[in-house]
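**Student:** Following are the structures in question.
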Structure I
Amino acid sequence: MNFKEVLKLTGLPVLFASLCCLTPIILVLFGLSGLAFAGFLADNLYYNYKWVFRVAGLLILGISLAVYFRKRGVCTLDQVKKQRNKVINVVLLTFIVSILGYLFWLYVVLEYIGKFLGIWQ
C-alpha cells in the first residue's frame, strides 16, 4: 500500500471529522458570514457536536475501507480470514493516519487559519 492510497482512504474521513471547525472558516472566506457569527458557530459546533463529526468521519473511514477491500477481491469472511494480516495492517495504518491527519488538520492548520482570520484567539 503506497502513500497515495493511504491519502485516498483517509482524506475524506478526516475532512468530515473536522467540519466542526472548517465550516465557520469556509463561511468567512466566502463572505457568507461575519466573524462574530463564525466564532459562535465554531464554539457551538466544536463543544456541542464534535462527537457527531468524529463518528461521521469514522463511519466514512469504515465505508472507504470496505470499498477498498471489495475492489481488491476481499468480499467474504473466508477471504478476510485468508488475508487476515493484510486486512489488519491496512485497517491499523489507515486508522492511525486518520487520527494523525485529524489532529494535524484540526489543531494546527485550522487553528492558524482561524487565528489569522480572527475567528478565535
Structure II
Amino acid sequence: MKTHSRSTEATVTHHLEAFFRKDLDGVVEDYADEAVFIAPGGPLLGRAAIRKFFTAFIETMPAGFLEAFAMREQRFAGELGYIVWDVAPWVRFATDTFVVRDGKIVLQTFAADPPTWTAASK
C-alpha cells in the first residue's frame, strides 16, 4: 500500500521555509539519502555533502540577504519544480530546479549570477 507523500510544490515550499529560518536540519530533511545537488563547483552527492554546502551558504550570507530575497517565478509539473529568484544587490539572477519523488528531493540544480557561494560546494 502506497502512503501519501508530499507534492513537489509542498516539498519545495517546506525546503524554502526551512532555509529562511536558517533551519539546517529542516533543509536537509527534504533530501533523499542519496540525493544529487549540482551547483557551481561540481555535484554534491548525498545528505552529508548537501549539509556542508548549506552550512557554508547560511554562515556566509551577508546581513540583509534573506530580507532582500525576491521570488520571481515558481513552476511545478509532476516531479519537477523550478524557481527563479534574486537577492539585490548580491545575486542578480538565480535558479533552482528540483526533482521530487515520494516527498524527497532526489535531484537539484542551482545556478546564480554572480556564482557567489562556489566555495561552499567544496
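Just so you know, all these numbers are worked out from the coordinates, no wet-lab data involved. What you see is a predicted model, and the numbers here were worked out from it, not measured in a lab. Cβ atoms are built from the backbone, for glycine too; each structure is taken alone.
**Student:** One of I, II was used to compute mean projected area of the Cα convex hull in nm², and the result was 7.1. Which label is that?
**Tutor:** Values: I: 8.2; II: 7.1.
Answer for the origin of the read-out: II.
**Student:** Separate question: Upon calculation of Kirkwood radius over Cα pairs in Å, for residues 41-112 alone from the atomic coordinates, which of the structures I, II produces 13.5? Working shown, then result.
**Tutor:** Numbers: I: 14.1; II: 13.5.
Structure II accounts for this read-out.
**Student:** Okay, moving on. Can you rank I, II by distance in nm of label points 7 Å out along Cα→Cβ at positions 33 and 73 and just name the one with the largest value? Write down the numbers at each step before the final one.
**Tutor:** Working: I: 4.8; II: 3.7.
The structure with the largest value is I.
**Student:** OK, next. One of I, II was used to compute helix-only ellipticity at 222 nm (-39500 (n - 2.57) for each DSSP H run of 4 or more, over all residues; to 500), and the result was -27000. Which label is that? Intermediate values should be presented prior to the final figure.
**Tutor:** On the way: I: -27000; II: -8500.
Only structure I yields this read-out.
**Student:** Let me ask you something else. For Rg/Rh (Cα atoms, Kirkwood Rh), for residues 9-80 alone, which of I, II scores largest?
**Tutor:** On the way: I: 1.21; II: 0.96.
The structure with the largest value is I.
**Student:** Suppose volume of the Cα convex hull per residue in Å³, for residues 25-64 alone works out to 65; of I, II, which structure was it derived from? Each step should come with its number before you reach the end.
**Tutor:** Numbers: I: 65; II: 79.
That value comes from structure I.
**Student:** So if we calculate relative contact order in percent (Cα under 8 Å, 6 or more apart) for every structure here (I, II), which label has the highest result? Mind dumping the intermediate values first?
**Tutor:** Details: I: 42; II: 30.
Top value of relative contact order in percent (Cα under 8 Å, 6 or more apart), among I, II, belongs to structure I.
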